[in-house]
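For reference, the structures are reproduced in the following blocks.
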Structure 1
Amino acid sequence: MAKKKNQLDHLAIIMDGNGRWAKERHLPRFVGHREGMENIRRIALAADDLGIKVLTLYAFSTENWARPKAEVDYLMNLPIHFFDHYMPELMAHHVKVNIMGFLDELPPKTYQVTQKAMAMTAQNSGMILNFAFNYGARREIVTAVKQLVSQVQTGTLSADDIDEQHFSKALMTHQFGDYQDPDLLLRTSGEQRLSNFLLWQLAYTELSFTKKYWPDFTKEDLIQVVKDYQMRDRRFGQIESE
C-alpha cells in the first residue's frame with residue numbers, strides 16, 4: 001500500500017509524568033495514575049476523530065515491576081477499571097482493543113480483563129487501541145529471535161531466508177500489517193528517551209516531545225502534534241528528487 005510521507009496512521013505515545021503531576025499537586029502518586037487513565041479515554045477518542053488507525057500506548061513496562069508493590073498493585077487494577085467504565089463508549093466508536101506484552105505474567109484478574117476486552121472488540125472495524133502492557137522491546141526482540149531459531153531448527157524456515165520482513169513478522173506488532181511501524185512517537189513530561197519501547201519498529205519513526213505531563217495533555221495538544229507531524233519531510237534515508 002502506497003503511503004504518503006506525512007500521513008499519520010500509527011501514533012505511539014509514552015504516557016509519562018503521572019507521578020510528577022500528582023507530586024506537584026501534593027497528591028499521592030495513584031491519583032496521577034487515575035487521572036492518566038481518564039486521559040487515555042479522551043485522547044483515544046480524539047485520535048479516532050482524527051482518523052488515526054493505530055494508537056499504541058505504553059502503559060506498563062517490564063521494568064515497572066520494580067516500583068513499590070502498592071503502586072504496582074494499583075496499576076494492575078487500572079485496566080479493570082478502564083474497561084469496566086469505558087467499554088460501551090469504545091464499542092460505540094467501533095474501537096478495536098489490542099493488548100500486547102507478556103500477558104501471561106499478569107495477575108489473573110488483570111489477565112482476564114485484557115482477554116475479555118480483546119474478545120469483545122475483535123470484530124470492530126475502527127481504530128485499533130493498542131496497549132503495551134508488561135512490555136519491553138529488548139525482551140520482545142529476544143523472543144522473536146528464539147521464535148526464528150526454533151523455526152530453523154524444525155526446518156520450517158531456512159536461516160538464509162531470514163530478513164527484516166521475517167523478523168518483523170515475529171514481533172508483537174506484526175498483526176498491524178502496513179501500520180506495524182509507528183509514524184510518530186510522542187513522549188510527554190519533557191523526558192527525551194525511548195525507555196525500551198518499540199526499539200525495532202521505531203527505526204524511521206518521527207519523534208515528538210512535550211513538557212506537558214500526560215494528565216494535562218489535551219485534544220488540542222494532540223491536534224497540534226498531528227499538524228506539526230504533517231509539516232515534516234520524511235525521507236527514510238533517501239533524498240528528494242530535484
Structure 2
Amino acid sequence: MAGNIEAAVEALRSGRPVMIFDGDAREGETDLVYYAGSVTWREIGVLRREAGGLICYVTTEKVGRLLGLKFAQEIIAAHEDLRPLAHKTPSYGDPPAFSIWVNHVGVKTGISDEDRALTVRMLHSVVSDAVSGRGREARSRFLREFMAPGHIPILLARELKKRRGHSELAIALASLAGLPPSLVLAEMLGDRYSLPLESAQEFSRRQGIPLVTGDEIVEVCGGGEVCGSG
C-alpha cells in the first residue's frame with residue numbers, strides 16, 4: 001500500500017482520525033473520519049469543532065438491508081405526494097447515501113456529544129452483531145434499542161465501483177484496515193464554503209492526521225474491485 005494509505009490504515013486501527021478528500025471531479029470536499037468502535041464523546045466533540053459538517057454514521061448497504069434499512073430516497077419515493085423530491089440528485093450526479101436518522105433510546109435529547117456518542121456506540125455494537133453472522137439478533141436489537149427520527153443520520157455505502165463518495169471511500173479504508181464497516185464522519189467546513197483542499201492539507205500537517213484522496217483509495221482497491229462493501 002502507498003505511504004498515505006498505510007498511515008491512514010494505522011490511524012483507524014489506533015482509534016485516531018483520518019481525512020479523506022473525494023476529488024475535484026466530485027464534491028471537492030474533505031471529511032474527517034473515525035472508526036466508530038473508537039468513538040467517545042471526545043471524538044464527537046472533535047468532529048463538531050474541527051470539522052463542523054453533519055456528523056454521520058456509516059455502514060454498508062448490505063448491513064443496512066440486514067437491519068431492515070432502506071435508502072431515504074426509497075422511503076420518500078414510496079409516498080406519492082413526496083415522490084418528486086426523490087427523483088433529483090446533487091450536481092455531482094450520485095444518488096444520496098442517506099437512510100434514516102436515529103437516536104438510541106438511552107439518550108436525553110440526542111444532540112449532546114455524549115448522547116451522539118452513545119447512539120454511535122450502540123449502532124457500532126448492532127452492526128458488529130450483523131457482520132458476525134447474527135443478523136436476526138442485530139435487526140431485533142436495532143428495532144428495540146433505537147428511535148427515529150433522531151440526531152444521527154445513517155449512511156449506507158454502495159459498492160466503490162458504483163459510487164465513489166465519502167461513505168464508500170471510508171468503508172474501503174476500513175476494509176483495508178481489517179475493520180468492520182462502521183465509521184463516523186463529518187465534512188470539514190471553512191468560512192462560507194467547504195474547507196479548501198490546501199487548507200485541509202495544512203490542517204493535516206499541523207495536527208498530524210493522515211490525509212488520503214479518493215484516487216489513492218481507488219487505486220489500492222483495484223478500481224473498487226478489491227475492497228468489499230459487505
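Below are the figures for this structure:
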| item | result |
| --- | --- |
| Top of 1, 2 by volume of the Cα convex hull per residue in Å³, for residues 68-147 alone, largest first | 2 |
| For 43, 37, 37 (Cα extents along the principal axes in Å, calculated) the corresponding structure among 1, 2 | 2 |
| Given 35 for relative contact order in percent (Cα under 8 Å, 6 or more apart), calculated: source structure among 1, 2 | 2 |
| Structure (1, 2) behind the derived value 135 of volume of the Cα convex hull per residue in Å³, for residues 92-195 alone | 2 |
| helix-only ellipticity at 222 nm (-39500 (n - 2.57) for each DSSP H run of 4 or more, over all residues; to 500) derived as -13500 - corresponding label from 1, 2 | 1 |
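Since every read-out is calculated from the coordinates, none of them should be taken as a lab result. Since this is a predicted model, take the numbers as computed values, not measurements.
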